[in-house]
1. Check the numbers for distance in nm of label points 7 Å out along Cα→Cβ at positions 35 and 51 across I, II and tell me which is largest.
2. Here log10 I(q)/I(0) by the Debye sum over Cα atoms at q = 0.24, 0.30 Å⁻¹, for residues 3-66 alone has been calculated and equals -1.09, -1.36, so which of I, II was it run on?
3. Which one of I, II has FRET efficiency 1/(1 + (r/R0)^6) of positions 75 and 107 (r between Cβ atoms, R0 = 25 Å, to 0.05), as calculated from the coordinates, equal to 0.95?
4. Taking relative contact order in percent (Cα under 8 Å, 6 or more apart) as the criterion, which structure among I, II has the greatest value?
5. Suppose you compute Rg/Rh (Cα atoms, Kirkwood Rh), for residues 99-162 alone for every structure in I, II: which one lands on 0.98?
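Here, each number is a calculation from the coordinates, and none is a lab measurement. This one's a predicted model, so the numbers in the text were calculated from it and none came from an experiment. Cβ atoms are built from the backbone, for glycine too; each structure is taken alone.
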Structure I
Amino acid sequence: MSASVLLMSMSADGYIAGPDDRPGNPGGDDFMRLHEWYQNADGEVGRPEGEPGVIWDELNATGAVVVGRRTAEQVDYYGGDHHGVPLFVVSRNPPSIPYEQVRFVSDIETAMAQAKAVAGDKDVLVHGAATARAALQAGVLDELQLSQIPVLFGSGLRLFDVLPHRIELEIVRVIDTPRATHLRYRVRR
């Protein structure tokens, strides 16, 4: 059965983006510090060696992606191709874009239902802080894959600044490396 999984890297103090996060500077200042765990020595993005490679494999085995419009716009809708799967963008005012794989949906519940239907037995990858919070609030986010990076940003955009209520999580897996501690949780219902 398909699960919806938030994949996010964050600082030890909970920031997923640095200061000055905006179009033209997606992720804010020093954003890539949060993603060094999957870069090789040359700074190229790719499958990390060892246990974190499992996370990379899981990301690339998902059958659909659900993302908020702000995040999608900042990365130019992933060029219309996020590892070859349909991309569902939550937006009430969809822009005109040239990408066939991108579908606009007005609410998180419908986006998740459509993404899971398309994904079949594969998981649905979730991106974006506002989208994650909306999915949690709506009860349609199943798991969180958080890579906690050993750095304190001190400011920027936090992942879980405000939630409507307490949400209990169950630890599924912990992978500890010098570059990051990778925590996978299941949302308790």
Structure II
Amino acid sequence: MTVIVGLVHRKRVHLAGDSAGSDGHQLTIRRDRKVFTNGPYVFGFTTSFRMGQLLHHAFEPPHPEGALDRFMTTTFVNAVRTCLKDGGWARKDSEQEQAGTFLVGVHGRLFVLYGDYQVGEPVDRYAAVGCGDELALGALHATACLDLKPRQRLTAALRAADHHSGGVAAPYTYARTPR
């Protein structure tokens, strides 16, 4: 249970996330952040804190090179798969590998990595994942034409999800791609 929101602004990717940890019945406010930087990337995860811990502390992300679409769907995904397998977190179901869902930004582009290792890039230049994603997406859409700074838009999206979803809770944390 969570919401992670992201947007692209002036060639930087900005992410924000809530602090809820939930098993569906009990909610705990976690100290460990769901959004962070690792090398030239910014990450924001849902699905599992263990997956996020591996991406934050064990993952050695490859340096982006060549066509970014191709790189993200091949080299980057393969490195993520290896990290999650080595960390004992990746799952197999009917011989198909499965992971979790997270946002990742690099070189001014925002991607969504889904549980089947599919990589998507939203045309709108914003995205949200987690149980509050639809509420957050509505807020990001509604604020797109307003003259707000990235953090203001992300906070509006988090607050909308927090207000209407039982699986989202403050405090909020923020991260962005390094300069």
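1. I
2. II
3. The read-out comes from structure II.
4. Comparing I, II, the top value of relative contact order in percent (Cα under 8 Å, 6 or more apart) belongs to II.
5. Checking each candidate, the match is II.
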